[in-house]
Structure 1
Amino acid sequence: MRSLYNFLTHLGSPVLGVLGMFSPKMKAFVDGRKGLFEKLEQQMAGKQNVIWMHCASLGEYEQGLPVLEELAKKYPTANLVVSFFSPSGYEIKHKSAKADVVTYLPLDTKANAKRFLDLVNPKLAIFVKYEVWPNFFFELQERQIPNLMISALFRKDQAFFKPTGSLLFKALQTVDWIFVQNRSSLQLLNSHGFENSSRSGDTRFDRVSHQIEQDNKLDFMEQFCSGQTTFVIGSSWPEDEAVFLDFLNSEAAKQLKTVVAPHSMNPKGIERLAVALGDKAVRFTKAEAQDLQKAKILILDTVGYLTKVYYYADIAYVGGAMGNTGLHNILEPATFGVPIVIGKNFADFPEAVKLLDLAGLYAVDSAAGFTEIMTKMLADEKFRSQTGMICEHYINSNTGATAKIMDKIQELYGDRLV
C-alpha cells in the first residue's frame, strides 16, 4: 500500500500541472509551490526552537489559532511556522498569520518530507483536525519529533478505519498525542487501541468566544444596516443560492437589509448572483456610501470581513450544507447570539447536530422550507431572540479546549520547548 501511495504522489506534480491549465484553483495550488524549498531555506535561516503547525486551509488555521497564540505567549523564544495545503488558506494568511514563517506544504513524497523537515527542523509538530500525511508522519517518527493532532474528529466511515485505508491508519499510529473534539471520536480511537488520546473539545469555541471581546464595528455595515433588521448569508455556494434567492426576491425580504457573502470570489459567480438579485443589490467593491444606504442587499465580494459582519446579524444563514462541499463555520454567528439556518447535509458536523437538537439552529432542504423558517423568525421576535440565546449559551458552555491542550503540551514537552 505504501509503495502504491508513493508512486501516486510522485505522479502528482505533473498531473496537477496539466490540471492547472484548466482550473484556476489548481493553477494556484501548483504555482504556489514553485521554488518552495528555496524560499523556505531563506525564511528559516537562523531560526531555531521551531514549533510547526500545519493547517489544510483557512478554517483549520482559525481552529488552530488559539493554540498558536498561547504557544507564542508560553514560549516567547520559539519560532512559529505555519504551513497550508490549500491556496485559499495560504493566499489569505501568508502576510498576516501569527507566525514567523508561513509556507505551503509540499506534496507528500518521501523526498519532500525529508527536505522540508531538514529545513524546518521543528521541536514539535501540530496537525489540525483531519490532516494526516503518511510520509511526513513517518519521517517525524523516524526523527523522534513529537507530533500532535488537535481538534481531531473521527467517524467509523472514515478511510482510517477501512481495509483500504491501512496506510492512513499506520500513519495515525505514529502520532504522539491526539486531542479529539468529542466523546464518540475518543471512543472510536480507544476501540482501535489508541490510548494516547484525550477529549479536549474544539478550539474553535475558544477562537469565536474571544471575537465578542473585539471591536467588531465596520463603517460600511453601520451605513448599510442603519438600525434595520439584518440578515447575513455567509459562505454561500450555488446550491445555497437555489434555496434563498426566491426569498430575497420576494416582498417579505423588502423589510430586511441582507448581506450575501459568497464563499468563492470567482467573478462569473459574483456576476451571476448580482444579475439574479437585480438592482436592489450592490457589490461591496463598487459601492459608494449613498449606495449602501439605499440598497437592500449587499454582495460582499471580498474576503476578511465576514466574522465581523455576523456581529450585525439578526438572522444568519451559513452555507455549504445544501451541497457536498461541507458546512462552513456556524460558531462565528452563534457567538454573537444569532439564530442560524443551514442546509440539509450537516450530519458530519457535530456542532450543527447539537445546535439543531438544542433548537438554536434550523436546517432546510428546499426554497419553501427556507421561506417558512425565515417567515417565522421575522414574525416572532421572541422566538428569534430565544433561538439566538441558545446559540450564545452553547458557545460559552464549550470553551476551554485550548487550555487542556496547552496543559498537556507543557506536561509532555515543556522542557523540550524552553
Structure 2
Amino acid sequence: MKILFVQHLYFINGTGGTEKICSFLANSFVKNGHQVEIATNEHVSGKAVFKLEDQVTVTNIYDASVHQKELIPIVNYIGRNPFLWFVHKIRKKFAKAYNTLLKKSMNGEENLFIYNLANRAKAWKNYIDQVQPDLIITMSIGSLLEITYRNNLNVPIIDSVNGRPDYDFTNIFGGRKPFEVKLLEESFQNLSGIQILFDSYRNYLPSSFKGDVVVIPNPVSKNLYQVDHFKSKERYKIIHIARLDTGCKQQHLAIDCFSKLSNKYMNWDFELWGVGPDWNRLEKQISDLKMKNRIFLKGFTESPIVKMSEADVFIFPSKYEGFPLSLTEAMSVGLPCLGFKSCSGANELIKHQETGFLAEDMDEMTSLLGKLMGDAHLRDHLGTNAKKAVEVFSESKVLHDWNEFVTKIESLFKQN
C-alpha cells in the first residue's frame, strides 16, 4: 500500500509530539512493507528532526509561484531598549495599516483567507494526483482542510488526532475566526476514518464526521531505565521537557512554583528541555527572579529518556494536551509527575495520588511540588506506579491497531 502522510506545517525542523508520531508511524509502515511518503508545505530550509528510515520520502511541496497574499504579523516589543522600542512601534503601525488595506482590497479577511487556502489546495491536488496514494493520513484537521478544500481526491483519508479533537476545529482557546471554524468542521466530511487518543475524546467529535473511529494511544517505548529515588545526591533535579510555548505548555508557571520553594530546598535545581517561541520570555523571567544558577533552559535533546532518568520529579503545567509523549516517557522511567487537574490528556494519564499529583491551581501545584521534593519515599511510590501504568502503551500494540485500521479503511473505501 502507498501511504501518504500530510503534515502541512512544522514537520521540517519540528521537535514536537506530532512530528515524533508522524515519523514513528512512517518508519513502522515502511518496516511492514508499505511505501511511505511524508508531505509538507513550508517556506523554510531544514530537514526532519526525528530519524527516518531510508525508504521514507519527505517532500516539501512549497512553490513560490503559488500566489499568497499574506498579512504582516503584529509583534510587540518586550525589551527595554528605547531605540528598538521606537523601531518596533513604527513597524507595528505600518503592519496594521498594510493589513487593513489588504483586507479591504479583498473585501474582508474571510475572502483573503479563502483566496490563499484555495491556491494552496490546488497545489496539493496537483501533488497528490502525481503521487497517487492508496491512503492518506493527515496529522491535523488543519492539514485535512489544506488538501481537501474544493478538491475531489477519491482517496480514503484518516486523520490522526494529536490532541482532544475539538482543539483542532473550535475556537475554545481563541484566535480562530468563525469562518475558519466553519471550514475546519466541514472538512471532517472528507474523512473515511479518524484515530483518537482516549475513548472519552469521542464526545468531542463534530456532528459533521460520519466515518469510522478508532482509539489508539501514542506508543511508549520500553526502556530499561528506573530512577533510584533513594540514591544520595549532592543536588536533586526537577525536569520539564516540552516545546517552549507559554500559551499551551505554561512553563512560566512551573518556574514560579520552583522559585517559591527554592530557598527551602537549596539542593534542588530545575531543568527545562526544549526549544520554542517563548525562549526569550522564559530566559527573562528566570533572570528577573535571580534564578539563573538554579533554573536552566537546556535546549533540545535527542535523548529525553536519559535526561529524565537523571531527574527526580517531572513537572508538567500544560493548559491542554492530547496524549503528551514527554509525560508518558517520564512515567516510563519511574518519575512522579505533577500536572493540572484541568489539563486534558494529562488528567487521563496521571492518577492523582497513585502515579503523581493533579493540582487544582498554582497554589496547590506549589504545595504538591514541595511535598514531592521533601519525601523520597513518596517519589519512589508514585514513580513505581507510574512506570507500571504506561506499560499498556506498548509500541507493538499501537502498531498492530494502526495496521488493522488502515487495512479496514482501505478495504471499506474500495467496497464503496
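A short reminder: the numbers here are calculations on the coordinates, not readings from a lab. Only a predicted model underlies this, so the values are computations on that prediction, with no experimental measurement involved.
Compute Cα Rg over 2.2 N^0.38 Å, for residues 315-402 alone for each of 1, 2 and report the one that scores greatest.
Top value of Cα Rg over 2.2 N^0.38 Å, for residues 315-402 alone, among 1, 2, belongs to structure 2.
When helix-only ellipticity at 222 nm (-39500 (n - 2.57) for each DSSP H run of 4 or more, over all residues; to 500) is computed for each of 1, 2, which one produces -12500?
Value -12500 for helix-only ellipticity at 222 nm (-39500 (n - 2.57) for each DSSP H run of 4 or more, over all residues; to 500) corresponds to 2 out of 1, 2.
I have 33 for percent of Cα pairs over 19 Å apart, for residues 59-114 alone, calculated from one of the structures 1, 2. Which structure is it?
1
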